[in-house]
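Please go over the structures that come below.
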Structure I
């Protein structure tokens, strides 16, 4: 047999040639290319049937995910509990989430799988609706202005009715979507501001009902089931995101009495959530998802909502929200309908990008943490610094900033479309609630809690 001998120089030369061939004729890999490599390109992302899932649908339908080299499958979930569990188990790569969910994962005892948010999906998108029967009684307690109920409507108009139910030993049941969810806290805030105790949680006593000392009963109901539960009398009203408040109006079954912006303007409602481990194992993928969502949210708000009708038609499809387009449009074009025919301007309702940019602000996280403490889900009193430190673990503007800077560098968005991210503290200025006049200063969360008559301090 013929023997073939290779000298060291030949071997080195051959290996170098092979390396050049494999790397596309570059003698050494480009460091920037390595950093921008996408770890995972096929993703499964969950959502619940709500109007503010729109950025996800737009990112798919307008090709923003595709521009980032991502193949995204959107998968509807029947309720928030299953969605939350599936993200924690890794069955979903990420999901639309209630803004307090990542914080709940950080404060849970015993500790479980932690979730972070690098992007805020929506603002001012929720409302509180009551049945026609309850509304007809409430109206007697509400002053009129130009022949219409004066807004904002306080829960003090509901209190005499709740008191009557208690005297008659009848349950007064209201629906919300998840115990550590935005709609639960919004409903509780509104009730308490009107002198109605929504009840307390006590994890130290293993009482997670939320009904300790309650004047009313708050029950978990999936968003698409809200109106049906009210129509059958299971609940007398509910707190939920759109389009389920406007659907009650359009179908003639209920009346929205207040929107979330009145309680706390421009607070995060929904966020995009992934597990901490997913973000650590797939940092470039996470940034690319955020890039696509930034572009989608900007598209939804740009040119004075010029694309909203198109967006409403898009998400009205059965694979997304599956509700009539005109119902979705009722709160997507700068107006909101209360009683049938009582249509009022509400430009800030259902916003996605304008003014807040999708940034996961620490101050938004702190607001939700105060409500978790107020109602007992956080069992012990916490100092001011704990609120900020916990917010910084769950809300990640650093990831958002990388995504925004990348979009600017690539020419997909302009620097002027964002605030100065290099100098941002990600703490919004103090804000006074239009409902009760209480000032929220994210630097003083304990003072904020001390201002309330009902709830923990």
Structure II
């Protein structure tokens, strides 16, 4: 830790709208490692801690504070004389790893207090927004280790989050094997947001009307949110999310289920075999949540006042490939949300091959529109408008059906190997905002996709009874 403190240099790192548009939430995952050999030297605490702070020397941004200078202009300010130190803690618990396995790693079996930061980006008890939170929990009888690893979306997206976790694993393994001299050869990650502008392709394509309106239209609520300090905004949004009392579940959609669905719709949609898994899941989850919302509220598609009602949906795409950032080790956010709106009457109809084909055809237009020209146009649209990052949340705030769908599969979290093999289990924490869908690499990475899905409690009750969804997706917990 002392070497890390000495390495800190005062600097200001400007963030951009691609960072602030996701700044409301953390990226909080827990990695579970089993001590299968019963070794007394299994992932020792001092080695984990030392390698973590060695890694931190390569990421000085995590010693900074998020500062806003009005209307959304945001930077991370690093003060060498008063660093905002990472929240790194260690503890032990009375839960045996076998208990976790017997309960399928469900959330209720986790040790109490494992998550030291919640789902939303807010100040902790000390009054600071920590830019990385780590909690190492040693299981009963040294049967295993659980590592909570959380970073605010201000700093990274899911891709960068996983790369930093793997970087820690690399540093740990090199130090444990007596190869510290090789640390200098590890990749250098960039936090320079100017890379985004420098990487814009030459092509341009107009942004769709609804996304353009969402990010450029005036909203007093959005402007007020953008003017608030990150700490106050985080506190207010955390209160709003807490009132939702959202319920989360983890589901598994097997390759067999996905192929069966393609076969079912193949007679109506000749290109069904080429439809990406994410697009299929976007269509199915949107229909499932809309149907469940209608049943929960008792206001189904037959309601005349719902003739023009729509479901606002933010489909979030990871765009490193379109910006050629894949070889630059960029550790900031590279996410672009497209805002769509679908008639509820279309979504609430029973899930049949015909209704699914209708939805897939609609969402395909959104998915197929994402190319280098659209990404460049979106970035040029938001960059001169630093306060526009609050406009989607202001637009969605009053709509209980509004949904977010992260289109790209999260990177393989099971690659986080500290030298004892892949983790036994990896999972996000349970609390989250309502009506969100996140696609995860399955524990069995040869079969299908895990789906983290959240909803209001009354809506989730209907999701768990939805006949099509329950046939298509297996409940994990």
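A few notes on this one:
- Among candidates I, II, the computation of P(r) over Cα pairs in 5 Å bins from 0, in percent, for residues 92-275 alone that gave 1, 8, 15, 20, 20, 16, 10, 6, 3, 1, 0 used structure I.
- Top of I, II by mean count of other Cβ atoms within 10 Å over residues 252-259, largest first: I
- Sorting I, II by distance in nm of label points 7 Å out along Cα→Cβ at positions 348 and 380 from high to low puts II first, with the largest value.
- If distance in nm of label points 7 Å out along Cα→Cβ at positions 52 and 404 is computed and equals 2.6, the structure in I, II: II
- When percent of Cα pairs over 43 Å apart is calculated for each of structures I, II, structure I gives the greatest result.
Bear in mind these aren't lab numbers, they're just calculated from the coordinates by the rules spelled out. Here the structure is a predicted model, which means the values were calculated and not measured. Cβ atoms are built from the backbone, for glycine too; each structure is taken alone.
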